[in-house]
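Take a look at the structures listed below.
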Structure 1
Amino acid sequence: MASVSLPSGKQLLSQGEFAKWWEEQRELREKGLCFFDALRKHLAQLMGLSFRQLGLAGGTATLGPDSPWDNSRPLAAVVRQQMQLSQADYAELLGAADVGHEEKVLEFLDMPCQPDPDDLFTTSALHVAAGRGNLQLVRSLLEAGADKDRDDGGQYFFGDNLRLSMTPLGIAALRGQEQVVECLLGAGADAKKEDDHGKTPLTHAAWNARMTIVPMLLAAGAEFDHNNTDLIGAASYGRTASVRCLLMAKADLDVARPDGGTALACSAGEGHWDAVHVLLAAMSGQEDAETKIRAAAAFVESIDKPAHARRLRLLRGAKVTVRAKLRKLWLKSR
């Protein structure tokens, strides 16, 4: 049975260890699949390298995916240094990742090359692949050692004008790329890392109503900033699905703007009654719910929306205050 050593003579796999690994590849053998990448990945894991940095040789012959395998001959593992791509070459790599040209991306990675640019404030191929939801490219880039928590320096565009400095996980969460989020979390991506606006992947997922992604991020240890006002923003704009998602993410119902407006007060003030119903349901069972509803109704009255304030009280069954009754009589007498 073969063994695997470095050119220096250091043994990576003894004959016994190779025999054990060979037996574990029974499924590959039954399918008639190639062992080249499987062995490289196994050796790379032992050495803490990207498997694309490893070449294999049998005697004086360099082996490749199509080379015949003789499991009785010693093999040599050759470590190749990853090269840093020029700016022009990296732009080509980004373009290939953007359009999903997997063959071209793998051609670069097999050089082997550094999967991240040397400029710390430039988008990486992993950012692009994550945003596009290309799971296979994301996996290939992670295998090549791409930085899963890299900040892209505000180079990634969303919509016409918005530029955010985000991690690949943040981009995938914002775009709703569920499989990519799962892959990045499995690779150990930081679920709590903030972008330059202080938003986490959880915030982006919740604001954009990514209902399946929020529980994944929560399970990975993500937490919602209780001073965050995104719930107020979503309620003010009537984004009911986002309100539901933000509540799922543990957004705080009691956070208020400097003028005192809470999510309930702002949604009622703007007449977004679907969002109001969701917020009221979230408040059910709270001992001080009636007090909060009265406070929200008072806020709505203070911004000259008395009809909205009355409707809010009626929705919850809260009694109209004496002050409100007096105001009503005063208005009728005018």
Structure 2
Amino acid sequence: MELRKALLPIWVCVLLSLRLCLAEDVLAGDPLGGRFQHKAGIQLLSSSVLHTVSAGSFLQCSMHCLGVAQCKGANFRPSVDGSPGGDCDLLETQDGSYEISTTNSVAMRLPGSCRGLRNVQYRSDGVYRHRGLPAPLYCDMTLNTGGWTLLTAAVSNEGWTLDYVIERRRDTPGIDIDYSILGLGEQILGFSYRSTYKYRIEVSGRQRWGGIWKAPRRYTLTGSHSNQTEGVELFRAFDNWEPRVDYTPLNIVPWVNRGGAFEGGPLLTTCTEDGTQWFGTLVTAVVAESHGVSPWIRGNSEVNSGARLYWVREHNPW
């Protein structure tokens, strides 16, 4: 009887499917922990299968994955003859691609973005260090239904370079420092197979002077030109403004000014290369009292101070 009482918490933990037992909301002290997304009837497509092992259930398959440092996901394939257990493929790589399974397999993966984390019930804003993530991420889990990954925060125009636009202070994300993981954006969006995604820009305050855009997934987040426009739509504007060339941000996926347009003034911007002004810029190294942190909306001094926050959110992967 005493042995049963001792074992009861262990079995309760297993039956709760790793969601409540292997992770806290912020995993600063448990880098090997993680919650899985799982779905029956499909299997993940992967370029690398680390091992195939026997497992008594998909939960046991999850435990096998957590025991292998390189494992990012797994497919549990029940025995075809109806006997207990099945095969567990441990996957080194996985993205949003999957296929329908005829064997009632269960696909499991560690979330690789803030959207994925929110789907497994993480609901607090802040820094997440989760085994499935490419780096520590700052996640907004509350505004605009949550699940937003911070790509870039510009609180000043000090020290910025083209290299820093791609990556700056990668290991210490925050909304109150100069920071960027733009170079990881493709990997983060890659956890969904959907054809579109959303990005959000906030300027001089949360939910202020920016908006939410919808864009085709085929566009790159580190493009060098202002030609990524077709299919880009302003889904919702924050405050009272509308896109206008040479005056405001435009419906252009933010691009990295590697070609030196406008004498290299804008580093990360939504302006058009054919224009005469570079308003709509998120990051610059040019110091000018007239535009503050960066030139955003012409004639609006209210937006001169305060952070420029650039977020992305992929669609649900399954």
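Of note:
- Answer label among 1, 2 for the case where helix-only ellipticity at 222 nm (-39500 (n - 2.57) for each DSSP H run of 4 or more, over all residues; to 500), calculated from the coordinates, equals -14500: 1
- Which of 1, 2 yields 14.1 [mean count of other Cβ atoms within 10 Å over residues 85-92, calculated]: 1
- Which entry (1, 2) yields the derived value 8 for relative contact order in percent (Cα under 8 Å, 6 or more apart): 1
- For 49 (percent of Cα pairs over 20 Å apart, for residues 109-244 alone, calculated) the corresponding structure among 1, 2: 2
- When mean projected area of the Cα convex hull in nm² is calculated for each of structures 1, 2, structure 1 comes out greatest.
- When distance in nm of label points 7 Å out along Cα→Cβ at positions 173 and 189 is computed for each of 1, 2, the largest belongs to: 2
- Across the set 1, 2, distance in nm of label points 7 Å out along Cα→Cβ at positions 77 and 165 reaches its highest value in structure 2.
Every read-out reported here was derived from the displayed coordinates using simple, explicitly stated rules and does not represent laboratory data. Since the model is a prediction, treat every value here as computed from it, not as a measurement. Cβ atoms are built from the backbone, for glycine too; each structure is taken alone.
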